[in-house]
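S.K.: Given below, in the form of structure tokens, are the structures.
No lab work stands behind these numbers, since they all come straight from the coordinates. Note that the coordinates shown come from a computational prediction; the quantities given were computed from them, not determined experimentally. Cβ atoms are built from the backbone, for glycine too; each structure is taken alone.
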Structure P
Amino acid sequence: RVLSLELNKDRHVERIHGSGINTLDIEPVEGRYMLSGGSDGVIVLYDLENLSRKPNYTCKALCSVGRSHPDVHRYSVETVQWYPHDTGMFTSSSFDKTLKIWDTNTLQPADVYHFEGTVYSHHMSPVATKHCLVAVGTRSPKVQLCDLKSGSCSHILQGHRQEVLAVSWSPRHEYVLATASADSRVKLWDVRRSSGCLTTLDQHNGEKSKASSESGKTEYS
């Protein structure tokens with residue numbers, strides 16, 4: 001089925017960014033607030049609600065982490081994400097080799113994680129109840145897991161051969177993580193296991209391989 005989509009001519013979004021916008025995220029609690037991250041390092045928080053109830057309206061920016069903000073990212077923001085369970089916190093990662101955990105009310109970073117290479121992507125599980133891990137993909141082939149509870153970033157998943165470009169937690173299983181790399185491979189991980197990798201999907205030749213005989217016994221449905 002093919003859907004025909006048209007832009008809403010009655011709804012606009014206030015323009016704040018001075019250059020390209022790389023990433024967006026709408027919070028899942030109310031579906032009202034949206035984050036945007038730009039190639040200028042700026043982060044903007046928008047209110048999508050039409051409070052005026054008029055047919056024509058512009059979604060206003062509530063606040064922003066602009067170039068004059070002391071904690072603004074120095075380079076392009078690649079990923080922004082709301083904390084999945086409330087709007088009091090959000091995260092951002094950047095080419096400046098950092099992942100920042102923000103307090104929405106104060107627009108101050110509650111924590112900052114530093115990495116050796118460029119950060120391409122990060123993701124928090126939308127369903128996790130037993131962990132607060134943020135998966136991070138960087139120029140390194142190692143996938144790094146940052147624990148928001150302890151503030152540490154010591155858990156590493158090894159298996160990719162080149163930089164990790166995308167990471168995504170399963171929407172059903174809180175310990176299952178998918179990662180994609182410049183090595184043309186997608187890997188599925190169970191982060192509780194010492195062996196880690198469950199399955200490798202080779203995008204170059206279409207083959208699927210089991211990471212180990214033990215991991216091949218695990219099933220997720």
Structure Q
Amino acid sequence: MTHPITTLFCDVGGVMLTNGWDRAARKLACRTFDLDCDEVDERHHLTFDAFEEGKLSLDEYLDRTVFYAPRPFRREAFKDFMFSRSEPLPDMLDALRELKAAHGIKIVTVNNEGRELNEHRIRTFGLGCFIDAFVSSCFVHFRKPDADIFRIALDIAQTAPEEAVYIDDRALFVEVAGTLGIRGVVHKSAAETLAALKEMGPFAAYCPAGPDLG
């Protein structure tokens with residue numbers, strides 16, 4: 001039996017937007033601010049899980065990775081650089097908006113991100129205008145690949161696993177969602193993702209029109 005798709009769970013970085021603070025961005029930051037890239041990267045990997053799980057603020061993360069020593073630049077300049085790395089991926093943003101408008105589906109993010117970066121991206125790119133809920137690691141204190149973040153997403157969306165599809169550019173995370181019965185698409189382009197969704201079954205409104213109770 002093919003179940004209708006009432007809910008899309010979506011990653012943000014690599015699907016809707018560019019990655020917020022990935023290896024390439026950190027390397028560019030090290031070149032721009034004349035930092036030891038190996039040392040920053042090691043400190044990042046020792047610290048980033050706690051930052052993404054909402055257990056460290058951005059300032060605390062930077063205290064441990066950049067400002068553990070005196071620097072000739074201001075903290076705000078470095079933060080501005082971090083925020084500037086985010087760019088929209090218009091094809092997928094447009095596709096998601098159109099799917100929601102056409103079918104009345106629910107759209108929920110499931111993403112790993114530190115709070116300040118996450119909130120900046122939500123505000124800057126108007127994600128709250130079409131996304132119903134943000135199951136972000138910094139808000140729920142679980143991060144992918146922990147399957148519990150997908151369990152939380154199902155609870156918040158109040159969606160059965162068989163009626164949901166998860167979209168992510170990382171195959172491992174799609175596989176983890178699949179262990180809970182959530183179908184998945186490994187995202188490569190908007191066109192390929194839309195074609196894959198079409199093959200999975202029809203879309204259906206999360207809240208179909210009921211009887212007139214007026």
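S.K.: Out of P, Q, choose the structure whose coordinates give FRET efficiency 1/(1 + (r/R0)^6) of positions 70 and 174 (r between Cβ atoms, R0 = 30 Å, to 0.05) equal to 0.10 when calculated.
M.R.: Q
S.K.: Relative contact order in percent (Cα under 8 Å, 6 or more apart) computed as 10: which structure among P, Q? Present the calculation step by step, with values, prior to reporting the outcome.
M.R.: Details: P: 10; Q: 31.
Going label by label, the one that fits is P.
S.K.: If FRET efficiency 1/(1 + (r/R0)^6) of positions 54 and 150 (r between Cβ atoms, R0 = 25 Å, to 0.05) comes out at 0.00 when worked out from the coordinates, which of P, Q was used? Please report the intermediate quantities before stating the final value.
M.R.: Details: P: 0.00; Q: 0.90.
Traced to structure P.
S.K.: Which structure, out of P, Q, was Cα extents along the principal axes in Å, for residues 38-93 alone calculated from, if the result is 39, 27, 18?
M.R.: P
S.K.: Upon calculation of FRET efficiency 1/(1 + (r/R0)^6) of positions 30 and 158 (r between Cβ atoms, R0 = 41 Å, to 0.05) from the atomic coordinates, which of the structures P, Q produces 0.60? Could the numbers behind the result be given before it?
M.R.: Values: P: 0.60; Q: 0.40.
The value was obtained from structure P.
S.K.: Of the structures labelled P, Q, which one yields 2.3 when distance in nm of label points 7 Å out along Cα→Cβ at positions 22 and 78 is computed from its coordinates?
M.R.: Details: P: 0.7; Q: 2.3.
So the calculation was done on Q.
S.K.: Can you tell which of P, Q yields 0 when helix-only ellipticity at 222 nm (-39500 (n - 2.57) for each DSSP H run of 4 or more, over all residues; to 500) is derived from it? Can you show the working numbers first?
M.R.: Numbers: P: 0; Q: -14000.
It traces back to P.
S.K.: Where does the value 20, 49, 27, 4, 0 come from, among P, Q, when P(r) over Cα pairs in 10 Å bins from 0, in percent, for residues 102-165 alone is the thing being computed? It would help to have the intermediate numbers written out before the result.
M.R.: On the way: P: 20, 49, 27, 4, 0; Q: 21, 52, 26, 2.
That value comes from structure P.
S.K.: Suppose you compute distance in nm of label points 7 Å out along Cα→Cβ at positions 14 and 110 for every structure in P, Q: which one lands on 2.5?
M.R.: Details: P: 2.5; Q: 1.4.
Considering all the candidates, the number was obtained from P.
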